[in-house]
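Every number here is computed from the coordinates shown, using simple stated rules; none is lab data. This is a predicted model, so every value here is computed, not measured. Cβ atoms are built from the backbone, for glycine too; each structure is taken alone.
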Structure P
């Protein structure tokens, strides 16, 4: 396990401030979201959405049946919209488009598609640019994206599907800006994350090491981690594509120890594709916020320390999110073998949310954290379920 964690730390510590544009990424042979959708027979529109605090987010729209209520897909931490199309014709985005849904896919601030701000440079103004966690993604990125889609489509509501960190963003949104609950007809939460008490042993070890890693980042002035095409990205790709050795190290070793062991759903051929698209970058502070949640056992806003907390929050400890205010109709889908989102944590979340309309544990015993979006049999266990839920609640 030490070697697995060490390889993770090597990849993190090699983070770089180099700036790679979207066009450069495509030129390097890695297809973008629009190129992937076109490959599978669908046209894709690209939009730039500007948040209240100036971040420029890339939003994709698969053009097709636009008479239906829009469905917004949001990705996990270190991820991008690509995860919803890289499984090809069986991918969630492609499958829903083929089923007649009006599919939109968003990207949060700081990933490879949304590394821009109207006033700040991610390199020259890095301390201000990268000063965010899921909280800002929830109260700024989601409202901007939701409002843009509703204005563009002329609809009153949309359906939402989110994975991992993006579920956390919706809980923050519904709590802090409860008026947005009325804009969502159903929120399908894949691998929900609000509490981090029942987690894998390796993830718990990584969290204990975080003060050392975090101090290393601060000492070197790194605010961005695992940027697309950075040194850390390239090291990660090199280690993880060393044939059978790389697959055993990164999938059967690191990923299995952190997210849950289910290598049957993540075959070597797909892994070679995935490492071109993941990781896609985020902030150092985003990791710190989740570490705080795990250590404190509270689903709360960022803890800056007593003095700054008193200035910002008027109290010594950060306020907890009031999950009872999250009244959007919510479906919780959990995995029995999820190293990040344990069943007990999801059940606690279920009991505290304001409007859970369905709670479902995936039947497969080995179902882990990433099977929701990357699994080989996603067209068997996931997309039919999503279509059924959308038909029932949207």
Structure Q
């Protein structure tokens, strides 16, 4: 097989081969762990590897030699209409354990399928009917047509926005339904979304740079773009393979819905599932609370204080609603409107008050600050420090010096 090794082709070959390897590793990991998100990431890394293949093979001499030239022409390598939806579904599968790919979701891939049909039609016409370069008379690969590159970029940008919106709505939901929201916001999700955004910014940045350095518009100049693209791809592949994301809160949500549905077990045997509407964009009403709201406030405060539920580091909104034998949406609305805060902050305030009490009783002389934080229901030092600063305006150490 022809492959002219050189500076340009060899570096892209390393990136391409590493991408293929990690794509396979992610696929194996997905099969072994039954983690659906790894299937999506495997496919994303594979398509990113194909994206740089034409430039790698071009520098290896394929565009100058037959039959390799025809193979590059008629085999689509840049699947721009597939990359965006894959990132979007990867985001959902990471954050939502109840996510299932449906037939409706398949509609997102129609543009990509139509492009494959378009390329296949061109290949059949040129190779079988006219047996000449009719559509390729200009000698340009269809993957690099201006219309395809621009519409593909717009498609990926739209799906990035949808993924970002989905993650932001997920964040709001977690603050409303769990008391350990900081630990389920998953740094990896934010990291790979930033990395994907960098992929989208790269062509814009290179177009701007080409105004000042015209040589970037040349074939060799464009190589730098694919090199930087492959570096970002490699980072996503390596980091994604090692990411520890394990979501446990099930919900049903669309980027266009006003409020998501929290999925909770319907009874103690977990045989059925209830859907509870959670208001993630709640309003804090200034009007006088209703008698019903005041009654629920008293019940919630009594339960939290008497049973010290805040000491449970994995306390959820569903746990409180089950204790009070009511719907989670009632508890959520009462906390939002009655106490004017979300569930996460509401429980953390109880934990902070418990920490203050231990400080007043000299608990810090018998235990470490982290030990006290854990005893009061916090599950990490970072969460404890942020919550304490938000509640008191001081760090734990500053507060101890103050008292």
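List of remarks:
- If distance in nm of label points 7 Å out along Cα→Cβ at positions 211 and 227 is computed and equals 3.0, the structure in P, Q: P
- When distance in nm of label points 7 Å out along Cα→Cβ at positions 187 and 323 is computed for each of P, Q, the one that comes out at 1.2 is P.
- Origin of the value 2.7, where distance in nm of label points 7 Å out along Cα→Cβ at positions 51 and 331 was derived from one of P, Q: P
- Label whose coordinates, when percent of Cα pairs over 32 Å apart, for residues 131-346 alone is calculated, return 42 (choices P, Q): Q
- Structure responsible for 84, 46, 43, with Cα extents along the principal axes in Å calculated and labels P, Q on offer: Q
- Label whose coordinates, when mean count of other Cβ atoms within 10 Å over residues 291-298 is calculated, return 13.0 (choices P, Q): Q
- If relative contact order in percent (Cα under 8 Å, 6 or more apart) is computed and equals 16, the structure in P, Q: Q
- Structure (P, Q) behind the derived value -11000 of helix-only ellipticity at 222 nm (-39500 (n - 2.57) for each DSSP H run of 4 or more, over all residues; to 500): P
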